[in-house]
Structure 1
């Protein structure tokens, strides 16, 4: 199986939805499985278009999402702590969100990483909650495609093949 993470800011502009649709429909045709986190904004845009998906939630019914993949594992908390610069300042709910990001990138077993990440972040930076997933991806040398940049859709369509 082939996996990608489709994630991003809760403030993803509505006009990015069209870019996400193009990318997801292309990846559906290649039978990629989406991994995402059920948050409003980019996560929801990706999930709405994905044919195959694994949606990892920090807790049951997060944002009314009915995915059965909730409650991050103990090991995901350990991985999250290693990749978050201010882990000790986070509330338990925030830690659950960061730990669920580990599953988005590394899978339910934390041993099956995505092939790449497609995201949208403010100004194309490593910021917000998405930054945690990007830090993990960088550690595992997983490519990150940010839809903030105009050329990203063309890049995905040309680089990601059967």
Structure 2
């Protein structure tokens, strides 16, 4: 896609992040405060997409050790959203491609085993995007604040490279 730039979000992007979160996630609950908290967290990466100079979408990525498996390092795609008038133009795919590449880079250096996410059962467009990138459904399920079923997906990442001695 021409005219698309992905960059790290800056403090002056906060209003856009909140507005898009309100638009994209309203069906599931009020995610604006959570998006703002993630954007302020130094351990969370927020990538902003600009299309022809205008803010168009974002992806939020975090790397953590889940409480249920403290010795397993994983990455979490916490949120991905594209402004409604710009959907279907490849912006979401570009953001997802960027996040997956970033997770693979971290996996090679830090031993991250998987990139995971939750997606609403009824969000067929997002599910199709994630499936096309190789994400698989996991047994775990959850729900959003307004009761919709949340499906858990993950993408296995390569193990840390191991050097072998050549004889």
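If you rank structures 1, 2 by relative contact order in percent (Cα under 8 Å, 6 or more apart), which sits at the top with the largest value?
On the way: 1: 25; 2: 19.
Checked 1, 2; max of relative contact order in percent (Cα under 8 Å, 6 or more apart) sits with 1.
Suppose helix-only ellipticity at 222 nm (-39500 (n - 2.57) for each DSSP H run of 4 or more, over all residues; to 500) works out to -12000; of 1, 2, which structure was it derived from?
On the way: 1: -12000; 2: -9500.
The read-out comes from structure 1.
For FRET efficiency 1/(1 + (r/R0)^6) of positions 30 and 86 (r between Cβ atoms, R0 = 30 Å, to 0.05), which of 1, 2 scores largest?
2
Which structure, out of 1, 2, was mean count of other Cβ atoms within 10 Å over residues 6-13 derived from, given a value of 21.9?
Working: 1: 21.9; 2: 12.5.
Source structure: 1.
The value 1.8 for distance in nm of label points 7 Å out along Cα→Cβ at positions 22 and 38 was derived from one model only; which of 1, 2 is it?
Numbers: 1: 3.1; 2: 1.8.
Considering all the candidates, the number was obtained from 2.
Assign the value 2.1, calculated as distance in nm of label points 7 Å out along Cα→Cβ at positions 62 and 118, to the correct structure from 1, 2. Please list the in-between numbers first.
Numbers: 1: 2.1; 2: 1.1.
It traces back to 1.
With Cα extents along the principal axes in Å coming out at 40, 31, 29, pick the structure among 1, 2 it was computed from.
Details: 1: 40, 31, 29; 2: 59, 37, 30.
Computing Cα extents along the principal axes in Å on every structure in 1, 2 gives 40, 31, 29 only for 1.
A short reminder: the numbers here are calculations on the coordinates, not readings from a lab. What you see is a predicted model; the values in this text were computed from it and never measured. Cβ atoms are built from the backbone, for glycine too; each structure is taken alone.
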